[in-house]
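Pasting the structures here.
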Structure I
Amino acid sequence: MSDWSNLTVNAMIDKYGPPTRVETDRLVWENRGPWKRIVVRDGLGFLENDRVSSNLEQTIVYAVPPGKRDEVESFSLGLSVSSDGAELSARSTDEERNFLMLNLADDVVNGRLSPEGARVGYFHALQLAQSGKSTPSMHALLFR
């Protein structure tokens, strides 16, 4: 694995223990913490419009109604809804960004934010984090 992926893998092992599966280009944890699945991919991919590296994908069981799937995915390219709408995944550089995306996706699903409002909230929270301030939505799923 690349150095960047090794950093992510080590962080996940420290927090969730050894992976469930080791595959050619990724490590997978099943049912750890709030996550149905955690995947660390080898290498540092990029999500085109978000310009954010994306080697850590974390998935939760979350029913996204058919009418909200496009809205959720339009908020961030780092979010994806499973084909049956039963899982929601966030993919980024770290768990904090994934928590943030999923919390904001819940706001979109429940009509508290538009996709545009969620995008603004996402970048505002990242700016706060860079200045040393924290927001609870980057540390846990707030809707569980």
Structure II
Amino acid sequence: MIVFKALTEQNEWAWMDARAFPYRVEDSQGIVAYEESTSVIAGMVIMDNWTASSCSCHIAIDNPMCIRAGLIREASIHVHLVCNRRYMFGQIPASNPKALKFDLKLGFKEVARIPDAYAEGIDNIVVRMDRDENRWLPELIKNKAA
């Protein structure tokens, strides 16, 4: 069974740093998925760079079962309902097609490519998930938040 908790521990940050390399900033928040029986981290979503309408999201998954259990749903509810933000953004280096495919499968849509923004010759791909189109939100919540 997968359980969720707020990101609070240094070892949780270390786990994410080994996978997704987000910067820890003052407004960083996160949701951690744990395998309940072993207390092993299965996945995590970190949200930061909050604006009036959005935030940036960093996702790392070791056990895909945490998605089925609701990690993306929990993150979506937190961003869209609890924090009342319309958009979730992500940035993916064009040199990581696996991550881009994963994010698009989750429901993010490509909205921009910034040439050479990741490194010389490597574009940064910006993706966005809109609250109104977020399939991870229950319809009741989508309608209330709009």
Origin of the value -6500, where helix-only ellipticity at 222 nm (-39500 (n - 2.57) for each DSSP H run of 4 or more, over all residues; to 500) was derived from one of I, II: II
Read-out Kirkwood radius over Cα pairs in Å, for residues 30-101 alone, computed value 13.0, structure in I, II: II
Structure with the greatest value (metric distance in nm of label points 7 Å out along Cα→Cβ at positions 6 and 94, set I, II): II
Origin of the derived value 1.7 (distance in nm of label points 7 Å out along Cα→Cβ at positions 62 and 86; candidates I, II): I
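Each reported figure results from applying straightforward, stated rules to the coordinates on display, with no laboratory input. All values reported here derive from a predicted model rather than from experimental measurement. Cβ atoms are built from the backbone, for glycine too; each structure is taken alone.
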